[in-house]
Structure P
Amino acid sequence: MYRISEFSKITNLTVKALRYYDEQGILVPSHRDSQNGYRYYSEEDFKRAQLVALLRSFDFSISELRDVMENFDEDTDLAYFLEEKKAMIEHKIEKEKELLKKISLYIGPTGQKESPMQYKIEVKRLEPVMVASIRYQGLYSEVGKYIARIYKAVKGNAGGVPFNLYYNEAYQEKADIEICVPVKRYIEADGIECRTLPAVERAVSTTHQGSYSQFNHAYKALLDYSRAQDLKLLTPSREIYMKGPGAIFRGNENKYMTEIVIPFA
């Protein structure tokens, strides 16, 4: 058995770290003296300490370490946990890339903050339209997988550009969203509803050019106009994607064109 100071030396883990891992249930010594509370570590503890050191070098958090150590045994494939961590890191990298794109878009190519575009507001009527749609409660980032399902079912019967209906009055991280693709004829497919949306008699509308991350400026322009005209805005709002990313390539975000329409009373 090894005293904590000896165990620290052979594991390259500080005494402070060993005490902390003990408190967290990550690396509990095999024996503790009932009289003085001294910790004593075994050969098996040494193997576990090596695993802890390895996982810490891979930036496993304390909660992740605890999860691994509670479920790890000789028969467990360590690669399973590492694959999960790898997937988490890749996801984080993608989120960081998106954040970098937002920052670059905000400051612009000259290194100066971009000025919000000027929005022309129109009052218009929307005609009835038959759509194939999927309505779900979830993240905005999930839209892509649902719209792909709709186009797969619709095939060559799409009758216009896609649009989304948003049923929440306020921003929600998990929103009530209906993805719609106009169709030329009635479509029957599992999990997809085909119906005719009624006309919208009165709505305010504006067109946004550029990244979807800047939509808030367009919504602000519509809200400011509606307040000035004493209009009561209704749900669902509608985002019509006149030009956007393709099925494979995202294209130039600066050239995306989206019409945003909000009904009013």
Structure Q
Amino acid sequence: MALELIPVYVLLGVLSGLLGGALGLGGGVVIVPGLLLVFHLRGLTGNMAQLAVATSLATIIVTSVGAVRAHHQRGSLRWPLVFRLSGGIVVGAFAGAFVADWLSGPRLTQLFGVFAVLVAIQMMTSSWRKVPAGLPERLPGTPVLVAAGGGIGLVSSLFGIGGGSLTVPFMNACRVRMQEAVAVSSACGLPIALAGCVGFIIAGWDNPHLPPGSLGYVYLPAAVGIGIASYPMARVGAGLAHRLPAATLKRIFAVVLCVIGARLALG
């Protein structure tokens, strides 16, 4: 895969960083379809879905650090809640990499498409739902949070996302303020990405069919290009989360994501 694709990776990094910071999505819903398209155009076959997912997780490490710093500086990051979720997240995300390795590339692509459509539907419905103000939080106990983290980590690692499409709705169900829910989601993206990335490196370590420049299933040229752009843009996105109409952004992105997901699911 030639160096002329670096601008494409940088563009993916810009988009993923903005979405990761602004909507708490981690950017994977942009990176994975984008990389699948690039890999397909370059004639890569076989494990391109695992490559796309693993590379997405590697870039989310960078995106999460940028978004977490911005949210922390704005005082909206609740670290105790992040730590209570992270125990389960690490185990689930590590396991998710091996589930993805077990699946065939086309099947993983189709499953990602179905997941993307479900995320789009959830985003669209949540953008219209009005949450009454002033309701008290109803956070569950630590065992439930750990179990929820395990499920979030498993699914997020399997599909190469930062967990925002799962963490934010869960936080909303617990009546956590939206800005804090996005901040917690961004922070949870870091253990998801770290544990999942390690799992994908191990799972793909001895695979002889991966392109040069791969570390396990992580394709380093794409990871570097996306990561360079995603870090500063994640900070910009985190700032936009406090100023832009989140509902409008969700509706627009949900339509685009639904079309992309349907295309992947149908092959």
Structure R
Amino acid sequence: MYITLDGTRYYAYTGTHAPDPDLETVVFVHGASMDHTVWSHQSRYFSYHGFNVLALDLPGHRLSQGALLSRVEDMAEWLIGILAATSARDVHLVGHSMGSLVALEAAANLDQGVSTLKTLSLIGFCYPMSVAPVLMDAARDNPSKAYSMMTQWSHASKTGGEPVPGFWSAGMQMSMMENSPEGSIYCNLQACHNYAGGKEAFERITCPILFVSGKLDKMSPARIAMKEAQRNENASIELLPGCGHNIMFESPDGVLNSLKGLIDA
């Protein structure tokens, strides 16, 4: 469905179901140069099992209008506006990579009088989310090279072993990024690299937090999420074996089962 905010239309996949004001809402936020389709498996499940779903395209991505946002804080403010515009009351926030930073910042600033934050799930998370200079330079000067680098680094080193016959997760990621808006990869990576509000955000969050990381993640090493989970008494972590950074593609059921364990609890 499309959501109009300040005169601009933004897209959210809802699992073909109109939002029900009596149901809790699971909100999915994608990562850099990605879109709502990275959550196809997880969003469809929750939409057919008693939840509203909003799998969002961030501004300027895929089916959403608007300009690209260059700061995590601005994306979080936009997300909070979307929740208000849809009257989402009891909310479960889920974010991957850059989207995990956006979900974190939004969770810390959510007006509990408008939306109640039930849970926060951070997938492929690390903070600070520093970007290697070689990748940042490629994102600025040669986006196709940056897409290739990110696709290679986002998947565990293995041949075959796709979760669905005929599915090629690396190819799907590459195609998605190649079709992202011009300038989005550099803008998104800059937002990740420059975000400095993580520590303060965690201090303001009291709901249950779940970290989900691939054991073989090269871009957001699992050890960083593990340390963050240990610092937060309301946090837990699940590590998925044989997976890298793009774990929604590499282990769709693993990610779904982790989310179900928190959200369905």
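No lab work stands behind these numbers, since they all come straight from the coordinates. Note that the structure is predicted; figures quoted are calculated from it, not measured.
For which of P, Q, R does Rg and Dmax of the Cα atoms in Å, calculated from the coordinates, equal 28.1, 83?
P
Using relative contact order in percent (Cα under 8 Å, 6 or more apart) as the calculated read-out, with 20 as its value, let me know the right label among P, Q, R.
The structure behind it is R.
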